[in-house]
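Chemist: Have a look at these structures, which come just after this line.
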Structure 1
Amino acid sequence: MTDLVKDQVVECVPLDIDAYRRIVARCHAGGMDLGGEIVGRGLAWAYLRYSDDYADAEHMASAAGRGVWQSEPQPAWEYRAGRWARAVAEASEGCPIKGNISNKGERIHRTPWSPAYAKTRIDESKGER
């Protein structure tokens with residue numbers, strides 16, 4: 001991406017606001033649609049669930065074996081969709097959620113992908129599990 005935009009003015013046009021209140025935009029530099037360019041180079045997937053704007057670019061990248069298409073790639077959204085099943089399989093007693101109690105008596109539940117999960121220690125004598 002650095003090479004694509006080097007010495008270029010990047011302009012982004014907001015198109016929508018998604019369900020997480022993030023701005024969805026189309027960005028250009030030097031007359032080039034950056035999203036289409038990175039999908040066409042096999043450096044990103046076209047998120048076909050929401051738009052088919054880059055479907056042709058993805059098809060060409062796939063057919064040419066460019067970027068991620070050099071092997072059998074798994075899109076990030078498919079990987080994330082399977083994270084719960086992986087966490088359950090790895091957890092003792094089949095429950096990957098860590099539940100502990102704060103000094104204020106608040107019950108806190110952490111999933112395996114939360115930032116504090118690895119640091120969370122459980123003390124079953126305090127009713128945590």
Structure 2
Amino acid sequence: MRILTNICSNDLQKSKDFYVELLDFKVKYDSDWYVQLCSPDDSEIEYGIIQRNHDLVPKEYQNAPTGMYVTFVVDDVDMVYERALKMKVTIVETPRNEFYGQRRFLAKDPNGCLIDICSPWEAE
């Protein structure tokens with residue numbers, strides 16, 4: 001089995017640039033209607049971005065995202081947070097250590113999608 005998350009975008013180029021710059025994603029496929037990215041560490045971990053108003057997206061799903069978020073586990077959440085600040089990314093919650101062993105921050109991508117960037121941490 002393979003699982004691939006796809007999000008919808010009004011601006012594929014802006015969305016692609018956002019994820020490449022923030023999370024070092026690599027571009028596997030790039031067209032005028034769909035972009036497929038992959039983890040810099042494992043090309044089988046993929047993230048797709050489809051043009052929101054494309055015929056493959058049913059009309060009732062062409063809205064801004066609500067009620068969900070996408071989590072990205074990174075090696076150094078604080079470094080990614082600093083990069084996000086330099087990029088002027090909309091920060092929803094600043095980094096903090098959570099009770100379940102993750103340090104995370106929440107941000108909004110160019111499509112309005114809530115993203116959770118986190119790294120494991122252990123209390124001393």
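Chemist: Could you tell me which structure in 1, 2 was used to calculate mean projected area of the Cα convex hull in nm², for residues 46-101 alone as 6.1?
Modeler: 1
Chemist: Thinking only about relative contact order in percent (Cα under 8 Å, 6 or more apart), which of 1, 2 has the largest value?
Modeler: On the way: 1: 12; 2: 23.
For this comparison of relative contact order in percent (Cα under 8 Å, 6 or more apart), the top structure is 2.
Chemist: Still on this structure, please answer the following. Consider the structures 1, 2: one of them gives 8.1 for mean count of other Cβ atoms within 10 Å over residues 14-21 as calculated from the coordinates. Say which.
Modeler: 1
Chemist: Next question, about the same structure. When P(r) over Cα pairs in 10 Å bins from 0, in percent is calculated, the result is 13, 42, 34, 9, 1, 0; to which of the structures 1, 2 does this value belong?
Modeler: It traces back to 2.
A short reminder: the numbers here are calculations on the coordinates, not readings from a lab. These numbers were taken from a predicted model, which means no experiment stands behind them. Cβ atoms are built from the backbone, for glycine too; each structure is taken alone.
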